[in-house]
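FYI, it's all coordinate maths here, none of it is from the lab. This structure is a prediction, so every number in the text was calculated from the model and none was measured.
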Structure 1
Amino acid sequence: MKAPLPAPARRTQQERRETTVRKLLDAATEALIDVGYSNTSVQEICKRAGVSHGGLFRHFSSRIELLIRVADDVGNRLLELYRGDFERLRRSETDELVLALRLLRTNTQSRLHQAWFELLMAARTDRTLHDALVPIWKRRDEATQQFAVALLPETARTLPDFPILVDTMVTLFHGEAVDRFLRDDPHSEKQRMEWLLKLLELLLPKRNRT
């Protein structure tokens, strides 16, 4: 006769809390992407997460508090996306500048980044959200600059305006990603990348291609 299987270990209160919070963050993120900021209601989030309204408010005092936490979470996940894409793309791309631009474009066009754009656009008219997003944006900007230095160390060392270059590329690809909501034009995107590389050739004539 087989011995009975041991009963599964019971989760601690902290583990249950973390699981519920993760469900709520993921549900709110997906709702932002699928139905937009204004339709990401408490009811919509709870339905997607499989959590009651009371369950949500046990962890977050309000909808806006949850969405601010989502903004921070999405920012961290986008940085992880950068790192994951770097490991994937560098196997097929030896030109470090092309790799950096492809990473930036892939990241800004990702599904996850749409949640960040929804929050940014809502912050224009929501002062509470705006004030909460500013420090999150600053942390993301600093992390992006650090990642750019790691990707292009020689360029960062020799080009005095490197931080401005990185900021310009980020801003450009953010704008491109937002335009993509209405304008899906792969040919123009290809031309834009080719033009950027030609322009950067003038600034970085000795970029690494090995």
Structure 2
Amino acid sequence: MIMQNKKLFLVLILMYSSLFQFQAQYQKSDQNYKDCFIGSTFAMLGNFSKTNKPDFYQLNLGYRLSEKDVISLELKSWKYAWSLGITLGPLWEAPETEFPGYIREKGFAIAYQRFLWKGFYAGVHVMSSWQTFVNEEGNKIDDGFQIFNTYRLGYHIKLFKGKFFIEPSLGITHRPYHTKMPDSFKTIDDQYSKFFFGEPGLYFGFNF
């Protein structure tokens, strides 16, 4: 349900942006041009959920290398109790596909964005993530590590003369590497793909 609401919100943002003329591309000659930004993601609104609260937190720090190239550091932490490869459908957050506990992850990602045309961009996010496996009794049973990549296509919308921005996007997540999970977690996770297609995203930020 949370993922479906996020997709609906993303569609509404895209529709809204199509109705107005936004100056989406940054020009260094602009007197309001700023090299740096700080931001996060509206995914943190999921922390208000009464069920399956993700305890999701993210902080983005970015720098504009040029008018078209952006690099940023993303600090992240969250927990989840289902395989990241489960697609939307009857198995999404179903009791029979739940881990016997949950995984807590903390890490950082290096992200690169390339503006392709006006506000449209492509991005690659490569995250190093340290894992803690917790059983149903709330006890730590193991540690782990994974590389978690996200490939995004999105649109950058400047607000308030470029002081703020939002970025609706869709992405593909990919887990190219992770250490061996505890058997009780691995048995479930191995049933699903290391890819997830169509992950919605909605970043926001402040330029300075």
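Tell me which structure, out of 1, 2, gives 57, 30, 27 once Cα extents along the principal axes in Å is calculated. Numbers along the way, then the final one.
Numbers: 1: 69, 57, 32; 2: 57, 30, 27.
Answer by label: 2.
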helix-only ellipticity at 222 nm (-39500 (n - 2.57) for each DSSP H run of 4 or more, over all residues; to 500) gets -3500 when computed on, of labels 1, 2, structure 2
